[in-house]
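We did not get these values from a lab; they are worked out from the coordinates using the rules stated. In this text, all values refer to a predicted model and were calculated from it rather than measured experimentally. Cβ atoms are built from the backbone, for glycine too; each structure is taken alone.
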Structure 1
Amino acid sequence: MRITLDHAHLFASNLQATVDFFRTMFDAAIVHDAMGAGVRNVRLRIGTAFILLYEQPPKAPRGGAFHHLGIATDDLDGLVAKMERAGHVFRNPVRQGEDFRYVMIEGPDELLIELFEPRDPAKWEIAFEPSDRR
């Protein structure tokens, strides 16, 4: 038996705007788009991970038990510059941690997203490509 965490499932009050945000900012690819449980569901691949978007407004303000989505990159400065060119406004500068650099941003529906660049991706078992997996 194999078990793996597959995706985070997020509500989207404006599904198309949310899809566009992840496609524009993080080069997400749509891998599935269909009706499910009476509403449209869109599965996005970002690198080696997935987000499933559910076409329904969030049930409560900012997250309930969910805190944030973490998106790893090997070029945080490049990602920040790309997002700024696309019109995203950063409220905080990139911060330096001992093992990584990061910045917190707000996505659609007040979704808190951490963009981070680990100093040693292997230590965190981060795979930017499927072949990076141990």
Structure 2
Amino acid sequence: MKEPNLSSSKVTLPVTGPYTAKDQVKSDKASKFIGRGSNRSSTEQYRLAWGDQANSGTYASNDIVFISAEGNRAGSLKPDFREIKKAMDAGARFITDNQANRKRPYNSGERQVADFLSQNGYREESDGFWTRR
């Protein structure tokens, strides 16, 4: 397995609510970020924090991509499956919400991401960590 392409400086996520800590753990393991959300969402705040490493359009097989997806709220945006597919085509690995967090009723976007990864040749190697089959 290739060594992950981790950046030398970690991204500090803005505290947006009670789930920021679990998202920071995912962010600390990632080299890139994919996510889009409405203005009020944590996902949008994380995208801003990641700067030019968010939705970059360019990925490598040694990237670990943190995906954040907006939940069940009025005006929410669906996950950016085109951007996720670009990372998949490069053979990147992904880190998402684990199963327990995906099962929370609010996390519809996280479930959509997991389904997309599963349907497109990825498997959940460990809780929330996805690799090609």
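Here FRET efficiency 1/(1 + (r/R0)^6) of positions 38 and 110 (r between Cβ atoms, R0 = 25 Å, to 0.05) has been calculated and equals 0.55, so which of 1, 2 was it run on? Structure of origin is 1.
Structures 1, 2 were shown, and log10 I(q)/I(0) by the Debye sum over Cα atoms at q = 0.12, 0.17 Å⁻¹ at -0.39, -0.82 was computed from 2.
If helix-only ellipticity at 222 nm (-39500 (n - 2.57) for each DSSP H run of 4 or more, over all residues; to 500) is computed to be -5000, which of 1, 2 is the source? Computing helix-only ellipticity at 222 nm (-39500 (n - 2.57) for each DSSP H run of 4 or more, over all residues; to 500) on every structure in 1, 2 gives -5000 only for 1.
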